[in-house]
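Just so it is clear, none of the values below were taken in a lab; they were calculated from the coordinates. Predicted model, so just to flag it, every value in this text is computed and none were measured.
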Structure I
Amino acid sequence: MTSEPDQDPTTPDALLRLLRAGVEHVALDPDRLPNSPGGTPLPELGLLGPAASGIAEEHDFAEAMPGAWPIALDGGGGFYALDLRATADADGAAVVWSHGGDLGWDADQHVLVAPDVATLLAWALP
């Protein structure tokens, strides 16, 4: 991975636009986020941008959640991540959430948050 977000193929276009504009945090409408046995994501996106590869390595995403790529922190120990298991297209990948203390694909370890990043960002508060 490069350190330039506009050259990173794992960053969806909607996130690239925010990163290029200098946006680091996005507040989400908490009523739009799922609540499940796998946990409840906090309604905050701390965008990772170029730090994503370091975070992925530090938290061993390749081992714990193969096919997931972190895109944001939620401010409470959780990660928003792209589910790239079914597609290599970052723009079309679903967004999941998993807590950093228990990353994984088991039903009690992750939550499907949105069908894609564009939908997730549509839930941003003004």
Structure II
Amino acid sequence: MRVDVRPVDGAPGYVRTTTISEGNRVIIEFDVWGMDEGGLYYRAEFATLQEAVECVEEYIGRPLLEWEHADYPPRPPEAGTEESHRWFRDLLVQGGPTLPPRGDFQTSSDYWLQFMQGCDPAASRVDF
């Protein structure tokens, strides 16, 4: 269930999508507005659904009872521009976007990891 979609702080034109899926998985995606592929994806599995829900509640700042199927925010004028892509790359160079404080979030997005300072893509990679 997609529970939250919001603009990425510091990278206008990009959105962060938070999803809970089968197997108590939490998926955090960072994509160009309107594109659901080719972005930076993180995933963590939790022992229980309750742990996954608590992780997401804390991350998005809303309790479960306030969740609805999330829709995209309005399209910003920066979406798809080179400036927007530069802002996202700059965010990665600065250490990457904020992830939930709990959970072992890993990615298979080698392309994006190359921009992150001090990041060893091989160490952060997990096949989804």
Structure III
Amino acid sequence: MTYKDINKQNWHDFSLNDIKIDYENIVVSLLDASDKLIKIMCKGFIGIHYLGQWDENVVKDINIGNESDILEQTLQIIKVNNGTSYKGGGLRNLNHQWLELQIQLIDGVEIKIPCMEVKIIT
């Protein structure tokens, strides 16, 4: 499933199960109405924005875009923190075509994850 397919998917009434973060990737696990588990992987993530969590985990919508204030802010912070080398555990290219997974919950909370690639995994 491509990111354009993910944008076309009806995500209403899925629920957020968990979010797992490792050095390179973030995996967001969702449950549909029949408790079928779906995992979305954000490969090569460079940040996560998740503010205002209270007691809701029902998804209103999920989209993937390539422009946002969080993505731009994340890239600026990386440039400031790392100078011109941008070297870390490997060599990343900040000129990469970055994507951002955007998950909106029904209470208005938004989860935004800038990354290199987004895909559905099993």
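Once Rg/Rh (Cα atoms, Kirkwood Rh) is calculated for all of I, II, III, which comes out largest?
Comparing I, II, III, the top value of Rg/Rh (Cα atoms, Kirkwood Rh) belongs to III.
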Original post:
Where does the value 23, 13, 10 come from, among I, II, III, when semi-axes √(5λ) of the Cα gyration tensor in Å, for residues 74-113 alone is the thing being computed?
Top reply: II
